[in-house]
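Listed below are the structures to be examined.
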Structure 1
Amino acid sequence: MKEQTKQQNQNRKAEDEARAAVIDGKNIHESVRDITIKALSEGHLDLQKMREVVHSVLQGASTGAKDKGVQAEPSIRKAISGVDEALAKSAEAYSLAIKEAAGHIKEFGTQNLKRGLNDLAALEGMFMDTVKNIAQASDGAVREVLSDMAQHANNTGTAVGVAAKTAVEGLTRQLGQNVRESMTTGVDTARRVGEDLSLAAAGFLEGIAETLKKKGQ
């Protein structure tokens, strides 16, 4: 319960910060990206948490965009692209965590690795579903822009979709042999729980965020 309350507070903070960033109007893409990455890198990094954080950030951004009136369209577009990039970086972090876990498959177990791959594969769908949900709950220009961007993304793809697909394809090739070997030796019971994988992913994402800051991107 304490952990759940902490996450709820972090989500509200991310929502407020995203709203403020959009209203401020300066470097919306980068600001929203950084807000999203920071929220995602605190604690565990799993699909459910990503869904909650993305929903909070997009909710805050859409509220901020609505308050701007005529500037709503460019503002929300920049905010969504910032979230998209943040999720692409999260896919990169999760991929690094799975690669590390693959070297210790006896500790992590094959099921944890498979679950990690499934989470990666589901990232783009989660992002698009969240955008659509926020669109349905919005009105006016914000709703139109969100719906249009969701449709456009379905046709052309997203940054997170590209990053996740590349990661899954590479990891599947890499893990294939490891998983087969573990199964032939009867190793499929993890000595560590799946949370270790999500903790490692959050740590890698934090490192990626620091790199972005140093490069001033």
Structure 2
Amino acid sequence: MPLKVDWTLIDTVLLDMDGTLLDRHFDDHFWLEHVPKRYAEKNGITHEAAMEKLHRMFRSQENTLNWTDLDYWSDQLGLDIPVLKEEVDHLIAVHPFVTEFLLFLRQHGKKIYLVTNAHGKTLSLKMRRTRIGSYFDGIVSAHDLGLPKEDPAFWGRLQEKIPYDPERTMLGEDSETNLETARLFGIGYLVHVGRFSSAATPAVSERFSTIDYFSELLPRDGGMCVEI
């Protein structure tokens, strides 16, 4: 779906973290490979058996805050999940052109908020590793609001925490589910990030305008309009 972006009509930009600004390869490797490996070692079972059991447990918590709650999974699995994340934190990486996009937004006076389902301990690790936290006017975790972004009521609750006019707001997300709840709330500019992981084939949305890189949102002719 084509989308015309006139940056003079946008005041606020809400950006997801994992898969949107940051390469989701880290998260996929961590939860699908590294945690099962450590779980298998701890419990004396095969890696394959651990993967099957844990993937089933993970899927049971999709679209809930437990999905990203490190304390919840530490308790459920008997593992120190924050410590395990640090074992592979060298895989945490910012997607290409993200910094350039954030600089563009700053230069043109846009309010920028990181809005994520990620747990606070994950946020701390990733902001420390990537050093992009200073670009944002605010960082909001769904755990602070008590609702995941998959819940349509999330966006109204977010508005109670940070002021934004939905019609003059852009949301960048790799989750079509979250884009859909934002659309229902009335957020005017919805951008799907298809290249969520450097280790996976990019996705193309049939419902939302898809970009691979945020450079596609930067005007090239000196104006303030772009079409994607």
Structure 3
Amino acid sequence: MTTHTLQIFNRSGAPKSYVVFMEPPLTSTNGGAPQVFTNAWMVFNGVTDGGFDSITFDNTVYAYWGTTPDILAPGTTVTSGGVALVDLSQQDEVAFTGASPTGFGPVTPGKAATGSFAIVSGPDFSPAAGFVFGWAKGAASPIPAPVATVLAQPNMTFEITPAQGRFYVLEGDYITGQVIDTSEDANCAVVDFTGLPQTTATVTQTADGEYAVQYN
């Protein structure tokens, strides 16, 4: 499996923090289209001027469930929960149980659309329980971090089609799992590995606050 590396190089003249997030996935629920929220996937806190940090990752995909103490909205941090390893090429589906013990059941191949995975919810919870569904990706810790989430609903099938090659880097202080308002600041770096033979991208923020992206 191919791995990629994303490097952050701070040459802005002051310490900065950065967040990496991804394209929202195509998501459908029983023929509808729920609102999809973008989560902070990877954070680089307190990168000194002249300093750098990096993350190396592969294309492994996890179905994700979590909880939120508040409404799912920008600024909310998705916490706790669990994951199930899914294979997009096998069109995996996983069932979610809201009652105790809460979590995913076995993964069943051949149930989702091509390039997608599905989460099937049962009748044993209400939207007020604060569950969220989505997909997660390996990050700096052994625990995969959520990339995008939707408010969970009972008795529904959530079909999720991740877009994996495109990443965004934004300056700011965030917590992993925090919902990002991506309309807040258009000044972000775009890293797109789609179709490229290079597997490393270096994002440099310069003294004028702008970004330069170099692939190698």
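Only the coordinates and a few stated rules stand behind these numbers; no lab work does. Fair warning: this is a prediction, and the values are worked out from it, not measured in the lab. Cβ atoms are built from the backbone, for glycine too; each structure is taken alone.
Here helix-only ellipticity at 222 nm (-39500 (n - 2.57) for each DSSP H run of 4 or more, over all residues; to 500) was derived from just one of the structures 1, 2, 3, and that gives 0; the source is 3.
In terms of mean count of other Cβ atoms within 10 Å over residues 34-41, which of structures 1, 2, 3 is highest? Before the final figure, lay out the partial values.
On the way: 1: 24.6; 2: 18.0; 3: 20.8.
The maximum falls on structure 1.
If Cα extents along the principal axes in Å computes to 61, 34, 32, which of 1, 2, 3 did it come from?
2
Largest in mean count of other Cβ atoms within 10 Å over residues 2-9 among the labelled structures 1, 2, 3 is structure 3. Of the structures labelled 1, 2, 3, which one yields 32, 27, 16 when Cα extents along the principal axes in Å, for residues 74-129 alone is computed from its coordinates? The read-out comes from structure 3.
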